[in-house]
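J.: Below, each structure is written out as structure tokens.
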Structure 1
Amino acid sequence: MSQSFYITTPLYYVNDQPHIGSSYTTLIVDIISMYRRMKGDDVFFLTGTDEHGQKVQQAAEKNGITPREHCDIYAIRFQELWSYFNLSNDDFIRTTESRHVKVVQHVLQMLFDKGEIYKDSYEGWYSIADELFISEKDHEEGNHRDVRRISETNYYFKMSTYQDQLIEYINEHPDFIQPVNRKNEILSFLKQPLKDLCISRPKERLAWGIELPFDSAYVTYVWFDALLNYITAAGYLSDDTKFQTYWPAVHLIGKDILTTHCVYWPTMLMAMGIPLPKTIFAHGWWTSKGQKMSKSLGNFIDMETIQAYCDNVGKDVYRYFMAKEGPLLNDSDFSKERFYQTYNTDLANDFGNLVNRIFKLIKKYYNGKIPLPGNLGKEEQAMKIAAEACQDAIMTHLEKLHVNAIAIEAVAYVTSINKYLEKTEPWKLAKTDPDKAATVLYTALASLRFSAALLYPLLPKKMSEFFTMLNNGDVPGTLMQWQDLHAGRELGEMKALFPRYDMKLLNEE
């Protein structure tokens with residue numbers, strides 16, 4: 001049954017270049033969106049950039065440009081990267097857009113009028129790097145960088161009043177925070193008294209932000225501003241029909257922004273009287289030799305490096321690798337050896353060789369035309385049943401956002417086709433029982449076609465090329481019946497979809 005489905009990436013902060021982490025989150029959201037569209041859902045996929053705050057102001061000052069100019073430069077870099085990967089996002093929001101400023105100021109005024117925001121003085125520790133007021137304990141433990149003692153008056157959101165309500169909601173909605181270890185982390189965090197959230201910064205310290213509608217001497221704290229993008233893009237205040245259609249959303253984020261999304265954001269929505277997100281899924285980190293990637297450690301992988309890999313074996317391969325090997329549930333180690341080995345094993349050896357084998361046999365024994373099958377035997381029926389079971393399993397994994405499992409499931413079915421051919425040996429049958437050989441090769445090709453349909457969101461360009469080779473009149477990106485092959489139709493020109501990568505070249509890159 002078709003349904004509306006709204007999914008978001010976090011907004012990427014414009015203080016740095018896109019990197020492997022931001023590409024991972026965005027590609028996974030794109031893959032989920034494509035599977036959802038494949039099954040007929042009405043999908044709204046949002047990404048964008050977070051453009052206010054002290055770090056943006058400081059970076060702009062350092063480079064002798066305005067904060068707006070700085071944001072324009074970096075926003076374009078993200079947009080260009082998503083265009084490079086041919087992503088299917090429906091919207092790209094920037095928090096400096098007027099539509100978003102209007103929503104932020106409306107929410108601030110509404111909460112202020114309701115008594116949810118108050119003014120108070122603060123003296124304590126503040127992390128410039130994280131743009132966050134921190135506790136004495138956090139300061140002593142050294143959990144934050146660039147910390148200084150400040151004393152100032154600000155506005156606060158009564159976040160603490162929603163602590164019990166939030167705990168109850170999390171316990172009553174097991175799918176709200178995923179995976180379960182992230183949920184447990186938030187519940188552990190909520191065992192301590194929740195403090196109210198400072199939602200302003202004085203302009204004398206920070207001018208680059210959205211002005212408070214009730215006090216022009218202040219701008220909005222960057223996180224209070226940025227989180228509201230999810231309802232801005234969904235039509236809040238501007239298109240009620242759209243908002244009612246798509247909200248609540250599914251948020252895919254990195255685990256480093258778990259608290260802001262799973263504590264700040266739901267309490268803000270509770271105060272506003274808006275339903276909470278369906279799911280907040282916080283994935284792990286890409287690591288290198290077991291360590292979190294960072295520029296300071298020298299193990300950071302930028303997009304220029306990734307694009308070099310894509311030049312070697314194709315953008316689709318990077319997309320596939322992200323899905324199958326990525327840190328959805330736990331941290332995952334990235335290395336070029338692992339990247340190319342996955343490519344060779346799953347795509348060159350399994351899918352690529354399977355295409356070559358089937359097409360060559362059909363060309364040799366049936367003049368390159370899809371053979372006419374006889375009655376399907378037990379083994380052929382088993383391949384059909386297995387295909388349907390594979391699709392059902394993939395749709396189950398999709399509901400849980402388990403993209404790794406989707407990729408593993410689809411490739412396992414490809415492997416089963418190879419095993420079927422090894423068992424039935426159509427190259428021998430063609431000489432002794434051509435009718436049976438025709439049935440076997442039809443079954444193998446039908447299974448391969450079905451697996452290509454299931455792999456399409458993971459490998460859209462390569463699977464589109466396969467469907468062109470198949471010449472069966474299929475529309476890539478749709479769910480297909482296992483047996484819909486036009487017997488007698490001539491196959492298209494065969495090409496090597498996944499040429500094997502020579503691992504000896506690794507040390508030359």
Structure 2
Amino acid sequence: MNKISLGNKNPLIGLTVAIVLFMVVWFTAPTKVELHYGLWSLLPAALTIAICFITRNVLLALLLGIFCGGVIIGRLNIIDAFLIPSLGSEKYAQILLVYLWALGGLLGLWNKNGGARHFATTMAARFVNSRISAKVFAWIMGVVFHQGGTISTVLTGTTVKPVADKHKVAHEELAYVVDSTASPIATIIPFNVWPIYIAGLLVIEPLSGLIGSEADAISLFMQAIPYNFYAWIAVTMTLLFSLDKLPLMNTPMQRAVDRVISTGALDSGDAVPMMSAELTESHLAEGYTPSMLDFLVPISVLLGFCIIPWAMGDSPLVFEGFGLAVVAALVLSVLRGMPLAEAFDAVVTGIKGVTIGAIVLGLAVTLATVSETLGTSHYVIAATASWLQTVPFILPSLLLLICMIVSFSIGSSWGTYAVVFPVALPLAFALSQDPTFILLNFGAILGGAVFGDQCSPISDTTILSSLACGSDLMDHVTTQLPLAAIAASISALLYLVFSYSLF
């Protein structure tokens with residue numbers, strides 16, 4: 001097993017910056033005003049992100065961000081204040097169940113029975129014969145697996161990685177295609193739980209004149225799809241990138257592409273991929289013959305538990321689907337000749353291979369709890385709402401930016417929706433009851449939150465994209481961020497033009 005870490009570049013600089021900030025905060029002793037701590041509410045998330053980029057050590061950054069939150073509220077015992085409540089929460093239990101045990105076990109079994117590699121190789125033999133077609137294949141799989149961010153990244157990444165590696169697609173390239181398709185596509189192909197979740201946030205008294213029921217809210221979601229400019233542009237840019245038609249203009253991604261073309265190196269020289277060698281190298285069981293069934297049966301079980309309940313009007317059974325997919329893969333492997341002890345060993349090996357990802361996800365959940373305690377989202381909204389009466393046409397672009405900042409800071413699009421939609425949409429309705437204006441704001445919130453979820457180094461989607469594609473987390477972030485920022489900038493300009501034309 002190769003040594004797993006998350007970077008060690010300039011750790012003393014990051015620690016020094018953090019210590020100075022902690023001393024300033026401690027002696028300043030911030031106090032809570034209504035629902036937030038003012039500008040201090042932004043500090044833990046901002047510090048975490050800054051240290052991620054300075055040191056490339058995500059674990060260090062997350063721990064310092066969490067401790068910063070403890071300093072702000074005057075509780076240095078962050079274990080009691082944040083870690084135990086977060087790590088003992090339902091959210092972290094889901095992380096352990098799905099992203100550690102189920103995902104790790106499934107990857108381990110596929111590594112041992114060769115199912116995913118055999119599927120990818122078979123499909124590639126028919127459709128993939130170059131770097132371009134390998135990336136297009138990844139884009140198509142991202143559209144097919146459109147159930148939501150985390151599910152899409154895991155299914156797409158694990159499916160296409162073997163063939164992408166074969167055709168020398170850099171891991172940063174693959175992670176961008178997977179990540180930039182996963183969450184955006186879930187908001188414009190709404191055959192998933194996203195409309196239902198958001199609808200539950202909108203049936204509130206301030207919007208009673210616009211939305212009378214969850215059915216009305218879901219209808220509004222559907223109407224807003226054409227106005228979700230960021231998602232459309234992000235998915236289109238990803239397709240153009242897959243076709244090698246997107247100008248990269250000396251961005252970090254351009255350097256990654258140049259590297260893999262000239263040297264064949266799938267990762268940068270100092271990269272530390274989030275997937276261990278047990279899962280990146282093939283360890284096919286002796287005497288076992290891979291079959292398409294080894295991939296299709298567990299995937300069918302997983303997708304069946306996600307799609308069929310949704311089609312019947314119920315919520316997708318994601319956790320049950322992941323758990324039973326592992327069971328199906330294990331039983332099938334044993335029935336096809338793999339010794340039971342070797343199958344269970346494959347599950348355990350797979351779990352070990354993704355442990356670091358589960359730890360990072362757990363700390364990201366904890367940092368989200370810190371941001372919620374400090375009222376980060378409430379502060380961002382309160383700081384910008386007062387002067388909108390004079391220039392109402394900038395609201396869609398502003399909401400896009402606010403959601404980008406909030407989601408990038410807390411690493412969650414759904415968490416951003418939960419705090420922004422109930423506040424921002426009534427504000428938009430108060431400024432203008434023009435249906436197009438409402439839809440522009442709705443689409444801006446959808447897209448802005450997806451940007452942060454897609455790009456933040458503390459987002460589960462970003463982490464899982466790196467994990468599933470075998471990429472270094474910060475290499476993925478730094479290569480993807482400029483491209484996503486271009487998509488967001490174009491979106492903001494479109495919102496400004498469309499909105500201005502209404503006033």
Structure 3
Amino acid sequence: MSQTGLGSQVRADGYAAHVRLPRLLTLLTALCAWSSLSGLSVSRAAIPSGDWTTFDYSAQRSGAGPVRTGITAGNLHRLRRLVVRIPGTVDSSAVELAGVRIGGAVRDIGIVTTSYGRTLALDLKSGRILWDFSPPSVGRLQGGPQVTTASPVIDPNRRYVYVASPDGFVHKLAVASGRQLWKTRVTFDAQREKLAGALNIADGELIVVTNGYDGDAPPYQGHVVTIRLGSGRITHVFNALCSNITTLIDPPSKCGASDAGIWGRPGSVVQPGTGDILIATGNGPFNGRTNWGDSVLELSPSLRLLHNWTPADQAQLNSGDMDLGSTEPALLPILHGPPLAVQGGKTGILSLLNLNRLDGRRAPAAARLGGALQSIAGPGRTDIFSQPAVWRSSDGRIFVYVTSGAGTSAYQLTSGNRLRVAWQSDQGGTSPVLAGGLLYVYNENQGVLNVYRPVSGRVLATLPAAPGHWNSPIVVGGRIILPVGNDNDHLSTGEVMIYHLPGV
């Protein structure tokens with residue numbers, strides 16, 4: 001069946017996901033299956049509603065979402081797929097709000113931003129586009145290489161959403177209508193400085209990062225910008241090169257150094273408690289004073305540089321195009337001892353870092369190299385472009401899930417503060433998420449969404465999707481929302497997959 005609504009095209013599929021069923025079904029499962037076959041919907045009250053307001057669910061970017069989603073190992077086979085065709089490619093992740101009043105009705109909505117900066121609010125039940133915000137630059141940039149892959153972020157008050165456009169601006173929009181309240185420029189050379197990493201919010205401020213485009217055409221500098229949510233006023237700027245300059249560099253050529261982009265999928269990682277911000281930079285010069293290429297940097301909420309970790313082979317990383325910052329630090333819950341983080345990169349090596357002693361000592365940021373607690377191979381020893389997911393199991397064990405184009409690996413943190421491989425799969429993917437006790441990994445090359453048991457690595461379902469690039473799923477309220485497609489195709493159309501339980 002198909003239907004059309006407000007410019008969207010929607011296709012509803014009934015399909016058999018590749019799911020291994022238990023030999024014996026419980027009475028409840030049998031009754032649910034009977035109700036589905038009888039055309040009766042699942043009780044909505046039995047499915048917990050909730051919000052997914054930012055990339056990887058939280059400002060700390062753990063990838064661990066709601067404990068309960070309504071989707072379980074026992075009902076994965078009952079999921080149905082809604083394919084929503086939209087005017088653009090969403091090469092990022094969606095955000096979601098439950099129970100929002102739009103157009104006189106209360107709805108669950110998903111919000112996505114296309115590669116050319118159109119932001120759409122979707123009714124998650126029907127797939128209809130409820131509103132469409134298009135900045136004036138869309139017509140000029142459509143079909144060209146200047147794009148954004150930044151995921152939006154929703155204000156804690158649920159009334160506003162903040163989005164990026166490839167013309168170098170971020171925008172505050174009303175959730176109810178898509179009306180723009182303010183826009184703020186975060187780069188003076190949007191043709192060279194790209195908004196790739198997801199937007200983030202902490203302490204009443206929006207956090208935005210920049211990087212360069214493919215080919216690293218100079219000059220550009222990776223930088224972090226904080227903006228007041230209410231006014232849209234820039235409060236602080238940290239430049240990864242020429243960090244002695246604390247404003248946007250206008251033009252970027254005034255710096256005299258180029259690169260050190262911040263382009264990992266999360267954009268920024270906020271540490272709980274302190275509000276300190278972690279970022280990782282890509283290829284660029286390093287001197288331990290003003291230039292911080294290929295480094296993990298810890299910044300205060302006011303963007304003062306506190307500490308750095310710079311690998312001993314920084315010069316080789318820079319010269320070999322082996323960006324450390326192809327991903328961002330993944331924060332681990334404290335098990336025994338100090339707070340820890342895991343950092344990947346294009347080398348395919350994971351480094352375990354002590355956040356109290358990033359470079360092996362408590363001294364401020366400096367030119368010292370090395371200091372990691374452990375180095376361990378990532379999946380397939382190849383480029384890591386995804387953000388790891390971190391999860392504490394019900395029995396207190398801590399797992400880190402890392403994906404690459406070559407596979408998916410689960411690592412367990414031991415009592416000695418070391419990582420060991422718990423399981424491995426040759427199925428690769430983008431940034432994984434944990435929700436409702438299940439691990440979701442989108443294999444962008446094969447165009448499928450794999451669902452795993454997170455402790456054993458057993459595949460429970462392989463859901464049909466379509467090929468993609470940076471896209472990753474969110475799982476909440478009885479639904480999985482997964483944009484697909486690749487911004488490098490420069491298309492004006494795209495698709496969002498919505499997998500849902502019957503009646504949701």
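None of the figures in this text is laboratory data; all of them are computed from the coordinates on show. All of these numbers come straight from a predicted model, not from anything done at the bench. Cβ atoms are built from the backbone, for glycine too; each structure is taken alone.
J.: Out of 1, 2, 3, choose the structure whose coordinates give helix-only ellipticity at 222 nm (-39500 (n - 2.57) for each DSSP H run of 4 or more, over all residues; to 500) equal to -23000 when calculated.
T.: On the way: 1: -15000; 2: -23000; 3: -1000.
Structure of origin is 2.
J.: The value 4.2 for distance in nm of label points 7 Å out along Cα→Cβ at positions 234 and 290 was derived from one model only; which of 1, 2, 3 is it?
T.: Numbers: 1: 4.2; 2: 3.1; 3: 1.8.
That value comes from structure 1.
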